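Multiple structures are listed underneath, in structure tokens.
Every number in this text was worked out from the coordinates using simple rules, so none of it is lab data. Since the structure is predicted, the reported quantities are computational estimates derived from the model, not experimental observations. Cβ atoms are built from the backbone, for glycine too; each structure is taken alone.
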Structure P
């Protein structure tokens with residue numbers, strides 16, 4: 001079963017609104033300053049790149065894409081040893097996180113539910129999702145075939 005799901009990061013959207021308002025007031029006060037406008041554009045583009053997380057499972061890959069695709073990853077299914085349903089701790093945060101203990105990479109935009117992938121090389125990857133059972137079932141089915 002192929003799988004595709006997009007999760008929206010509502011908290012990131014809510015956080016982006018006051019930032020945009022602050023930058024709007026700054027723009028009104030400072031005017032069209034190239035440095036300020038450039039910094040505003042960079043910050044807004046970086047934050048907006050984490051507004052959603054799309055996860056796709058096809059016959060060869062697990063594809064993870066944040067927002068408009070600036071940050072993405074493709075994992076070959078044959079490199080996955082096992083999958084399990086997990087809960088992330090609140091302090092793991094959102095976005096792309098690298099943790100040294102336990103050693104893992106987390107991709108998440110909202111919530112605490114995730115599917116953990118144990119790779120054949122020993123690495124651990126967690127994919128946050130609000131559709132945990134379907135992602136888990138899809139990956140399990142692909143790994144069995």
Structure Q
């Protein structure tokens with residue numbers, strides 16, 4: 001099984017969100033490979049910075065530094081889907097079909113491209129309900145449903 005994690009799933013690991021981090025960790029441990037879109041790097045770093053700056057703070061300065069360091073250490077382990085001209089056009093189509101935000105459409109288009117290129121089952125992990133709905137419509141297996 002190949003696990004495609006969007007940014008929200010990666011962030012849940014590094015924020016150690018109760019329940020979510022455990023589920024994503026379990027899926028990662030069970031996967032033959034874990035993949036994400038290259039855009040996840042920017043999205044995760046932004047989410048961690050926001051968690052440090054928002055009120056109330058979800059991450060202290062020290063915990064933020066640890067989370068970024070751990071993420072940077074984990075990053076090379078992900079099979080990263082490149083953002084190409086073809087993928088941009090596919091994301092435009094996905095955004096139009098499902099009225100998704102631009103980066104969500106890129107995430108989903110990345111997962112679809114990966115699914116179309118591998119013989120293994122692909123499981124899609126996201127904590128975004130709209131994105132999961134669109135992924136399901138596109139024929140992807142949703143992580144939460146895969147475990148039940």
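A few notes on this one:
- Identity of the structure behind -11000 (criterion: helix-only ellipticity at 222 nm (-39500 (n - 2.57) for each DSSP H run of 4 or more, over all residues; to 500), calculated), options P, Q: P
- Value 0.9, calculated as distance in nm of label points 7 Å out along Cα→Cβ at positions 55 and 111, assigned to which of P, Q: P
- Calculated for structures P, Q, distance in nm of label points 7 Å out along Cα→Cβ at positions 103 and 119 is largest in Q.
- With respect to relative contact order in percent (Cα under 8 Å, 6 or more apart), the largest value across structures P, Q is given by Q.
- The maximum of distance in nm of label points 7 Å out along Cα→Cβ at positions 47 and 63 over structures P, Q, that is, the highest value, falls on P.
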